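Every read-out reported here was derived from the displayed coordinates using simple, explicitly stated rules and does not represent laboratory data. Keep in mind that this is a model prediction, so the values were computed, not measured. Cβ atoms are built from the backbone, for glycine too; each structure is taken alone.
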Structure I
Amino acid sequence: MNYEILTWLIPLPPLLAFFLIVLLTNKNNRISHSVAIVAAGISWLLSMLVFFWAIGKNGVQEKALSSSIPWLPTAGTWLDIGVGLDALTIITLFFVAWTVFMIFIYSVGYHNFGQPKGDHDHPGLPPHGATLEDGKGNQQKVMSIEPMYARFFAFISLFAFAMFVLVVSNNLLTLYIGWEIMGLCSYLLIGFWYAKPSARAAGQKAFLTTRIGDVFMLIGLVSLYTLTGSLHYEVIFSEEVLHILATTISPISGLSWAGLIGILIFIGVVGKSSQFPLHVWLPDAMEGPTPVSAMIHAATMVSAGVYLALRFFPILSAGWEGGQILTVPMLIMAVIGSFTALFAATIAVTQRDVKRVLAYSTISQLGYMIAALGVGAYTAAAFHLLTHAFFKALLFLGSGSIIHGMEHGVLTTGEHVDPQNMFNMGGLRKKMPVTFITFLLGGLALAGFPIITAGFWSKDEILSGAFNGGYLLVFVVLAAAALLTAFYTMRQITLVFFGKPRTKAAAHAHENPWTMTGPLVVLSFFAVAAGWIGIPEAFPVFGGKIPNLFGEFVGSMLHQGGHEATGHSVIPLLTSLVVSLGGLTFGYLMYRFIHDTVRDPQEWALGKLYTLLENKYYIDEIYQLIFIKPAKWLSKRVVYQWMDKTILDGGLHGLGAFGFWLGNKFRNWFDLPVVNKGGDALASGTRHLGMDMKITQSGRVQDYFMWALGISLLGIVIFYLILF
């Protein structure tokens, strides 16, 4: 079997599905979702074939597989496109293929469950145009989705294609193409319910915010191409090129070229992976359908940002010789990553929307990965990217299942409450047992519950990497973030599933069909088992008894493998246990007796700090004040009223008036006297000449003879004068 060809084929089925749905099947919902699922299934199958080949004896371990073809001519050379397989590609391909396939299957149940035949409204909700009221009295309009059913599956197919292209690419060109297509798809899918103003605004916010990072990233990629003359990973990541980039100084910044390019590329990562200060788009992305949230948070988009940081780690760490003296890009990553992890976790503890808690959780966990890369814990960052993808996809799809169960209760009882507000829930473990068990496993993995969950092993690796590397401040900040993570995770689980129903809608919720719960079961398996492949050899009790397959496989491609902090200390392990179990226990004790839909115990405990956290530190309001309002004022008062109305419109009006004046002058000076009167004079003269000449036309032969004789004599005289 030619695995090189199989790798080329992996991204193609979702792309073909996109075109088939858009051009042919968009009028038939059943065929449209079938085409999308079959395409995702084919890509999943191809990915698994490549994965199991790669981890086998004949697979890609020490040397990457790479295949390229010429694409665009550039004078005497060509820009190539191609695919490549190395350890990072293989592990990313594995979780992308699984999560994408599960999300596609889940989407069918999500969009169809509870929908009467012929009804075109959002499934499970009151009719289009009705309003729901949340626990604070805010009104929320219900939007319709059914008329755009095929459109949804077309867009997520294109989304999947873009991520597959980015992952299997062996060069910067196709990586950037996939990167930009994902930006477009995020805009289209976050703002999918475009009739809803908040959804439109969220789509625009996501697109423009990530665009900030993308511009800097593009500058970095172009700079890298200019310096190396190549777009291929095998060239730009070679030891010779890395040495040159790390030792030559950029006249622009005084940094090495590797440092400058690394910073530019990392800014792109900050935008895509929603790190502070460009984190503001991701919580608002919850305006899109829940499968879109799962795609963005687990399979694509934010995972692509961390993948890029992992891919460019040789550039980011060029010149790093181990120890505590980090390169400038690594230092920036360590600071921003650890700060973002704690910053987002503090916001998540006060959120009431079941999806927004998970959104801030994603920002925090991505900060974990970035901080790990910042301190050189490459393998730990890659490991957490893998485990996080599974348990976060599980949690988002589980939140969609919870919302659907609540929406059924809203329909049944007619009680207009917000089905996404956790304080309107309670007691759902008995109503939705499959959703409860799977969500519990995902939540425990997020909280890093010891031993049995994947999240424990990957988080513990990151904490160990920070501690063993001597970066104690990073270690303390990440440990605090882990404590808050466990707390808000148990807060969410307790409010949703434990206790008694706090609304009639929650009392009448029920479980969802297998198309929604089936993917939850599959993902819950990986949320537990994915951690077993990365148990470090130095770990007490289990270390060495279960081979560390992940560490061995990923470590085979690590350029800076000799510098990564290894070993396992007791302090990080005890810290992991304490923060996980302590946060879970505290979260349960605080929220187990909640009986109303408004009161949050933290409001009493934290006071004004709770208001600050609930309002997300007013970052959006600050951005409105500092950037958005001045930009609007500038565009209205300066650009529109002064530049547009005064300069451009005034100039154009002045030019028009000058043209009108010139036309009048031209008419008076040339058109009337020359064109008009000249033409009239020519016609009049011709007429008078004709009148004067008609006397010569007498009709008598004698007169004509005399004219001929006279003209002949005149000719003879002229001829004589000329000759003599």
Structure II
Amino acid sequence: MDLKNTKTPILDQGDPDEKREEIRQYFHATYTLDEQLYETLASQQAFYLRPEPLRHPLIFYLGHTAVFYVNKLIAAKITSQRIHPQFESMFAIGVDEMSWDDLDDAHYDWPTLDEVKTYRNTVRKAVDEIIRSLPLAMPIHWENPFWAILMGIEHQRIHLETSSVIIRRLPIEMVRQLPLWNVCPESGEAPPNELIPVAGGRVVLGKPRNHPLYGWDNEFGRQENNVWDFAAGRCLVSNREFLGFVEEKGYEQEQYWTHEGWKWVNFSKARHPLFWIDSPGGYCFRTMAQIIDMPWNWPVEVNYLEAKAFCNWLAQTSGKSIRLPTEAEWRRLHDLHDVPDQPYWSKAPGNINLEHWASPCPVDRFPFGPFFDLIGNVWQWTETPITGFEGFQVHPYYDDFSTPTFDTQHNLIKGGSWISTGNEATRDCRYAFRRHFFQHAGLRYVESDQPLSIPEAMYETDAAVAQYCESHYGGEYFKVPNFPAQCAAICRNHAQNRPRLKALDLGCAVGRASFELAKQFEHVTGIDFSARFIRIALQLKEKGNVYYELVEEGDVVSYHEARLSDAGLHSVADRVDFVQGDATNLKPQFTGYDLILAANLIDRLSNPKWFLENIHERLNVGGILVITSPYTWLEQFTRKDNWLGGIRKNGEPYMTLAALEDALSTHFTMLDAPINVEFILRETRRKFQHTVAELTAWKRTQ
């Protein structure tokens, strides 16, 4: 098995049995390579350090890539069996830069390295057995169950790269150089860079759903662009070329930096690129596991803010319209030179796919016509904040892969790096990071007079999310009061003359009830399984408003803004936190609440009985549990043998209210008779869902 030269499978051709074995080998190569990366850590202590304060320690990622397989196989309904529920909660959320990701060390009692490795081995065997036994029909598309397997593999390959960046930031005594991760031996003085003309033209981005390669949801769709003539740097910016900016004290001159960039400089105190080491004898360079003499002809590695500042400095000193390329300009340069795509090449044409070295290499090592490094070596920052193409759809197995980054705060990186493998090494891949984040990323500058599209607050176009925005913060329809506000008011009434320190809003959607509860409770946590909903709630907390569009009729839409201030909720926003989570597998820290609201949640859970029998553990004795539900039991969400009610028991009708009483009676007493609460969801100007939920309130007695 050649760990350093594997390729993402072609999914629209081949014999099913042969394709199954190809995918199984791809899975094991990925799993082994991931584990070999962690062999570079010199001690167990290294797994528990946090060299990057915005990311978890490496023990998390060791567990996370295995947990991901289990959680996605459950989401795809390929299995219903958890292997280790505690791990599958603790290691679940791994989108590091999501600002709602809870990175408080006090909340985690990390398991031992041996425990995590044992878990990984168990998952590996389980996934292998699923690959061997799961029915496979060709071609494999994103509705095919095997898509979930490939999703796990390609996700693990993403973390191969992001974990290597974290390892690169560990204290050097915590890592060791191993032969598998050999560093390029070639270095020297950098070649002069120059701008070379590039003919503009029409660029079409995005790929169709029947594309032969695996892709993440943001890759699919279509976007047409008219790219003007421009000129592009012959090479990536080298360490030597960037030295000019450092020596002219570019990090100390606000004029070169964006407002965001200057705030970062003042916070970080940076005076040179992160992987440069300032020593008495001059600059040295940090690779993943070594400190070496400065390779001046290797590409500089910086975040977007530094790359942008360098371009501004170069524009001022040269008198030219220098900036970073857009995604469309990067693609135009790429396509004009007929760059082979992985998996179709026989040998990587650039320093990519781990086929050459485990480090960057000289910027003039891999030519593409008059240019170098059109792919590989290091990623290339662009001016383009990521968003979805026309026709974008969220994949139901992973709804928080792309949508949290559609906030104008994440810029695309293109081209891949030396450790970009699998999907990351394909032409159509699209990855984006917050502008202050570090990857193995550098820059190629362009000269262009084409104006940049200024990112604006984007209207939420996800139909389900937009409908909930309107339901929570929009107008009143048919004289039906606002549902989440009504639920919160009932909760507040039940909380009179009781402790009101902490409340939990489970299934919070876009957050209205959480904010309403904060009128009376000192702290409220809103949790929802969908990152699409949590993203909106968090934006309202941080910015106070959100934009969304509603369907009026056919293709005609209307545009709306929701503001916390309009609902009188802006003053309580700092009392609310929002977290993505699974109500049936919550992390241990979500406990000690005086009130829990579970609004229209139980009939969307895979195991509602388990939820009801265990929710008391999250609530203080004397605390209040409020449940609402229309009792709409659907096998889409809950297997029929897990329905609470709407079934026959001993031959007689057994309704959900009776099931609630049976499941909760050990720890709860019902406070009042059930009441009806109406709920309106607007689909179009002339189509509405009118739902009547039943609300019950329960006091924990023991």
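Structure values in brief
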| read-out | value |
| --- | --- |
| Per distance in nm of label points 7 Å out along Cα→Cβ at positions 333 and 525, the highest-valued of structures I, II | II |
| Comparison of I, II by distance in nm of label points 7 Å out along Cα→Cβ at positions 93 and 669 - largest value held by | I |
| Which entry (I, II) yields the derived value -8500 for helix-only ellipticity at 222 nm (-39500 (n - 2.57) for each DSSP H run of 4 or more, over all residues; to 500) | II |
| Per FRET efficiency 1/(1 + (r/R0)^6) of positions 245 and 405 (r between Cβ atoms, R0 = 30 Å, to 0.05), the highest-valued of structures I, II | II |
| Origin of the value 67, 34, 25, where Cα extents along the principal axes in Å, for residues 253-452 alone was derived from one of I, II | I |
| Test item: distance in nm of label points 7 Å out along Cα→Cβ at positions 29 and 365 calculated as 2.1, pick one of I, II | II |
| Volume of the Cα convex hull per residue in Å³, for residues 389-548 alone - structure with the largest value, from I, II | II |
| Of the structures I, II, the one that 26.8, 86 was derived from, the read-out being Rg and Dmax of the Cα atoms in Å | II |
